[in-house]
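Pasting the structures here.
Each value in this text was obtained by applying a stated rule to the coordinates, not by laboratory testing. Every value quoted in this text rests on a predicted model; they were computed, and no experiment measured them. Cβ atoms are built from the backbone, for glycine too; each structure is taken alone.
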Structure 1
Amino acid sequence: MDRSQAWEIVCEFVQSDSLRKHMLSVEFAMRAYAQHYGEDRDSWGLVGLLHDFDWEVHPTLQQHPMDGAPILRERGLSEEDIRTILSHGPLAAHDRTTLRDKALFAVDELTGLITAAALVRPSKNVRDVEVQSIRKKWRDKAFARGVNREDVEQGAQLLGVDLWEFHVPLVLKAMQDRAEELGLAGQPV
């Protein structure tokens, strides 16, 4: 499966613009991690793009992402890619064995926190967000309540990277580099 086929699946199953942008954020973060590790940016990006394609159809942790696997299989996604997508679910923690599995788990929730940090800025521009401001928001448990901070910390630990010196800066930069596509380039003045 190539990216255009994956995007067709996203467009077919995902109606929410914010969910589509989340999936793009995860794709871009996964591509950044693949580049860091010298891995295939396209395959890593593909699982990031597709990881939540079934959320609107199967929005419970008991169903997602397991119920989406047969659809992806039917559409021709490789078993390796499907296994990585399955590994990001909370019921599959024991299956996070590859770097790609760990990276998908690590970036998923963090992209949501970064997006929220950008959207509360007057500029609404992710390029105006700094690691320091994310760290400040991190401590405020009422901010972006839906973001599982424990998953973000655990993901960085699984990858063996420092949360604040490496993980947050890498994901933030990946999102800043593609701000326009994410709708996080700010409000026109």
Structure 2
Amino acid sequence: MSEMPKAYEPQGVEDALYKMWMESGFFDPDNLPNLKARQEVFSIVLPPPNVTGTLHMGHAMMLAVQDAMIRFARLQGKRALWLPGTDHAAIATQSKVEKMIFEKEKKSRHDLGRANFLKRVEQFAQESHDTIVNQVKKMGSSVDWSREAYTLDQARNLAVNTAFKRMYDDGLIYRGYRVVNWDPIGQTTIADDEIVYK
């Protein structure tokens, strides 16, 4: 019989445990035949973190609370789904990538051209996404990774475009001449909550 370690060594336990959970399919309520017939459903959508960086203590707190909620629902016999995803964060991601390119190469997005700049943004977003997903997994969060969503993936993009088209057709949104908040550095319009009044 081997001696127990004097201190807790998470790398020897947590990765293997999470891998076992993932392989079991336990996080996907459709994989649990004894729960399929149950009517009561409980679901949470993970508030999608922005792909502008890494998670912080506020995210960790949210993950811990939601994980406790979803696991409790499972213990109650509900078909519990915790849906994960990430958000592209549009202007914030663009701004961050532009700053990184300027600091490293002294170039602007205009110097790179649209296609090359978009590639750089996608590369940054993918790297950040991978970091975020790894952090969520390290927390032991019992999300159903088989249903992971990204706000710019094909399904979400189609849904947003369809919704905007319907709203336009119904006269709920329309084009018109309006005063807008113009960002002279980013050369784009921005929302009211993204400006500082002086």
Structure with the greatest value (metric FRET efficiency 1/(1 + (r/R0)^6) of positions 40 and 56 (r between Cβ atoms, R0 = 35 Å, to 0.05), set 1, 2): 1
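Out of 1, 2, which one gives -18000 for helix-only ellipticity at 222 nm (-39500 (n - 2.57) for each DSSP H run of 4 or more, over all residues; to 500) as computed from the coordinates?
Working: 1: -18000; 2: -15500.
Computed on structure 1.
In terms of Rg/Rh (Cα atoms, Kirkwood Rh), which of structures 1, 2 is highest?
Numbers: 1: 0.94; 2: 1.06.
By Rg/Rh (Cα atoms, Kirkwood Rh), the leading structure of 1, 2 is 2.
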Of the structures 1, 2, the one that 2.1 was derived from, the read-out being distance in nm of label points 7 Å out along Cα→Cβ at positions 32 and 160: 1
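Matching task: 19, 55, 24, 1 is the computed value of P(r) over Cα pairs in 10 Å bins from 0, in percent, for residues 24-111 alone. Pick the structure from 1, 2. All intermediate terms of the calculation are to be shown ahead of the outcome.
Working: 1: 19, 55, 24, 1; 2: 15, 32, 22, 16, 11, 5.
Matching structure: 1.
Once distance in nm of label points 7 Å out along Cα→Cβ at positions 64 and 96 is calculated for all of 1, 2, which comes out largest? Walk me through the intermediate numbers first.
Numbers: 1: 1.7; 2: 2.4.
Largest calculated value belongs to 2.
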